[in-house]
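See the structures that follow.
Values quoted throughout were computed directly from the atomic coordinates according to the rules given, and no laboratory measurement underlies them. None of these values were measured; they are calculated from a predicted model. Cβ atoms are built from the backbone, for glycine too; each structure is taken alone.
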Structure P
Amino acid sequence: MPFVSRVPLCDALIAAEAAVRANVHATPWAGELDVDDDLGGILESVYGAVRTHDQSWSHASLDSFHRPDRALADAHRLAAAAFGVDRTYFVSTGASAANVIASTAALARGGRVMLDPTAHQSLHFAVERDAGEVDLMATVDGRVDFDAAVDRLSDAVARGRPPDLVIVAASSYDGRRVDCASVLLSLAAAAAPHTRFLLDDAWCAIHTFAPQTRGPGPSAGVAALRAHGLGNPVLIVHSAHKTMVAMRQAAYLHLSVGNEPDLAARVSQSVFVHHTTSPSWPILASLDLARELAVRRGAQTVGRALDRAADLRRRIDAETSFHTVALDPGEHYEADPLRVHIAPPIGLDAEQCRRGLWNDTGVHLSRVAAGRLVAATTIGVGEAAVDALVDGLQRAGRGARGRTGPAPTTFTSAAAFVVAYPPGVPIATPFDQESTVREVGAPAGAEVFEIDPF
């Protein structure tokens with residue numbers, strides 16, 4: 001039996017495009033252009049049909065972005081049901097903006113925050129701007145010591161100074177996933193009833209839709225709180241384009257209101273303040289489509305990606321001089337099976353191999369972590385990509401012998417954020433200053449930025 005379309009925003013966008021005779025408003029590039037042939041060719045080659053869809057629409061022709069009551073509102077409700085939350089908001093300006101929207105809504109100016117130091121830079125910057133007091137969670141080998149965080153939460157409550165907001169990086173590019181159900185239960189049990197939680201799960205949105213990968217995710221954490229009668233509100237951010245069939249800059253912001261039903265209005269106000277008033281309707285519609293595809297075929301497509309990852313590990317170990325390494329996620333974390341860590345043979349530098357893969361074979365890997373190449377076998381990675389990576393590794397490493405990673409960089413002030421991008425996680429912040437001089441080692445292949453607080 002064929003599926004009935006459940007993509008209301010996509011359907012409405014298509015209907016608006018079919019109905020319009022003329023759009024006498026903004027977005028000229030969707031209209032009739034007078035351009036030179038070479039530039040017209042670039043427009044067509046790079047953007048194609050996107051130009052037709054990327055028009056400016058209003059409430060009368062499609063829906064209101066900031067006060068939706070038709071197609072976008074329906075799409076929001078379907079997404080909330082799919083992710084097991086009370087409300088979902090579509091964001092067309094990326095997960096960084098979604099993080100700012102969420103943190104601003106959850107934290108009153110001058111409030112107290114307990115912050116995961118491995119959280120994305122956007123959250124550090126937002127906290128530095130809005131918080132009156134910041135307590136950094138302790139880490140061990142780059143991973144949060146959640147047992148210590150629970151103790152500190154209990155102590156803060158006993159002292160009458162509980163945090164208003166607790167921020168946790170629920171997933172990382174390298175493949176560490178927080179066991180949200182157990183961690184969130186422990187933190188919430190120790191926290192004050194009014195403490196809100198923000199989980200940045202940028203890297204694992206699609207994982208929600210498959211039984212093999214659903215367990216550690218934020219949706220399971222929300223369900224656990226509800227099952228135990230804990231009413232702390234939870235905000236969740238997913239960078240949809242990283243793992244789902246969505247356009248770049250497409251992000252979901254989810255809300256479980258818990259004992260604060262009025263928090264939804266505050267989130268809507270934060271969206272109004274921090275989101276562009278000219279959203280990209282194709283990006284928003286891609287979030288609608290991504291949700292429907294995930295609901296219909298998420299388990300199947302994630303299962304196929306898991307098979308690809310297993311095949312990639314087997315072939316690397318059998319057919320190349322490289323070898324795969326199992327990630328040790330640490331206590332209260334689980335390893336993402338869709339991340340493959342690849343160790344180079346002795347004498348080869350991983351970063352030089354990564355650059356060689358692109359320069360010599362056209363294979364792009366974004367990250368090196370702990371001296372290993374990191375491959376993300378998303379639901380879009382097929383057999384051809386696996387073949388290309390294995391072939392590239394067979395030829396990689398020429399000229400890389402004897403090379404080493406970059407030396408640590410010395411910064412003369414402890415008052416700045418030092419951010420390595422990728423992945424966009426601060427390696428030093430004003431919150432942890434202990435001296436006026438710090439020596440910081442950047443991840444291989446990353447650019448380092450020193451950002452003064454605003």
Structure Q
Amino acid sequence: MRLSDSVQFARAQVTNNDGGLPYVGLENVESNTGVYLPTGDKESISSAFLFRPGQILFPKLRPYLNKVLLADFAGICSTEFHVLDPVRFTPSFLALYLRTGLVLNQTKWLTSGNTLPRLQTADVEGLLIPNCNAEMQATIAKLGEQAQEEADAAKAQARTHLTSLDTHLVAALGLTLPSTGSVPLAEREFQVRFRQVAGQRLDPKWYDPRTQALRQAIEASPFPKVPLRDLLLHTSSGDWGYDAEDPDVLAAPAAYVRRLVVRATEFDNFYNLNVDGERAKYRILRKEKARQLDVRADDLLLEKSGGSENQPVGRVALLTPELLNNYPLAFSNFIFKFRPDPTQILPAYLFNFLRFVHNIRLTDAMQSQTNGIRNLIMSQYLSQSIILPPLARQQELADQLDAIRAEAKRLQQAAQATLANARQQIEVMILGTDK
């Protein structure tokens with residue numbers, strides 16, 4: 001039967017969120033699983049749909065991302081979703097079915113638009129739904145529930161591994177970090193010598209008690225400390241390049257090269273760069289500029305501008321030989337590149353140390369904010385102290401942290417495989433044959 005025969009399309013809209021309901025955009029729904037990913041309150045909305053528990057959010061935009069949410073809370077959502085109210089099937093069964101390849105294979109032939117592929121309402125209404133009886137719906141729902149529980153357990157183990165990364169580094173470097181509790185008002189006062197701030201912007205964050213305590217904790221490490229700038233051989237700012245249809249490019253194509261330009265969106269909060277076919281943004285760079293960028297294995301990329309209210313800039317990525325073999329990389333003007341001196345510091349160790357500095361929010365005190373964009377104060381960032389164990393110990397630490405990340409990745413992949421297998425089993429049950 002058609003989807004329109006099995007659901008009602010709920011279209012109650014609001015133009016503000018005075019009720020403080022959680023907002024769901026496409027970015028808040030995990031692909032293939034439908035897990036809700038909260039990202040904080042949305043500051044303003046112009047239009048949104050209301051939804052309630054038991055309703056299903058089905059995407060109009062980029063349906064191939066498979067972001068289907070079964071709501072277990074009331075909220076508002078982007079108008080890029082259809083809000084479906086099941087009337088002939090149980091919500092859990094219908095949400096599971098809408099995430100299967102049986103639906104993806106229908107939608108991939110129905111989308112229109114190259115830049116923002118979307119489904120027309122009539123096409124969504126016409127999606128074919130199997131007329132499963134109540135017993136099969138319950139069986140499929142139980143299978144999905146069990147798979148989700150198994151996947152959640154694996155993901156929880158992965159999170160435990162990832163949160164242990166900083167703990168491991170703290171212990172290895174002999175650090176004692178200040179508590180993360182709130183600082184009493186009386187302790188927030190500070191004094192600074194005039195010569196330290198003369199001729200520059202005075203940002204209280206750099207001098208507040210917690211920031212000072214974090215900096216002192218790093219200085220108290222038993223290992224030597226060296227300013228970051230003294231450990232670098234080469235630095236470079238990025239370039240956004242040109243569109244492939246730019247008249248200058250079309251007039252002299254031999255003077256340009258095509259590159260995958262790394263942006264802040266490719267930075268991963270737990271692993272390294274996350275570059276894939278769906279995210280990739282290819283741009284055209286002048287050959288001379290591409291040579292100046294001089295991208296090499298073991299270079300580090302730094303997110304120097306961008307961020308958000310809950311996401312400070314300052315994330316780092318390590319350019320591995322595998323990445324460079326698979327992609328012709330460049331980096332945008334919001335990214336800064338630097339090359340460590342391997343006779344002093346190993347790139348993999350520096351990558352992990354700078355991620356740690358970002359995670360404890362020390363980089364939060366090294367940035368300014370204008371017009372909603374965060375910018376690293378590069379003079380402060382390059383002046384920060386880097387703890388410098390012997391090279392052999394750096395290698396040992398980098399290997400240990402890589403092993404922890406690898407195990408976390410394995411657990412996350414196992415969770416994804418569990419859910420993928422469940423979706424395949426559901427398809428087999430519905431089709432009545434082994435695929």
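Values as computed for the structure displayed
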item: Highest-scoring label, criterion being percent of Cα pairs over 30 Å apart, for residues 113-336 alone, among P, Q; result: Q
item: Structure (P, Q) behind the derived value 21, 48, 29, 3 of P(r) over Cα pairs in 20 Å bins from 0, in percent; result: Q
item: With FRET efficiency 1/(1 + (r/R0)^6) of positions 161 and 281 (r between Cβ atoms, R0 = 35 Å, to 0.05) derived as 0.70, matching label from P, Q; result: Q
item: Origin of the value -0.51, -0.69, -0.74, -0.78, where log10 I(q)/I(0) by the Debye sum over Cα atoms at q = 0.14, 0.17, 0.18, 0.19 Å⁻¹, for residues 257-296 alone was derived from one of P, Q; result: P
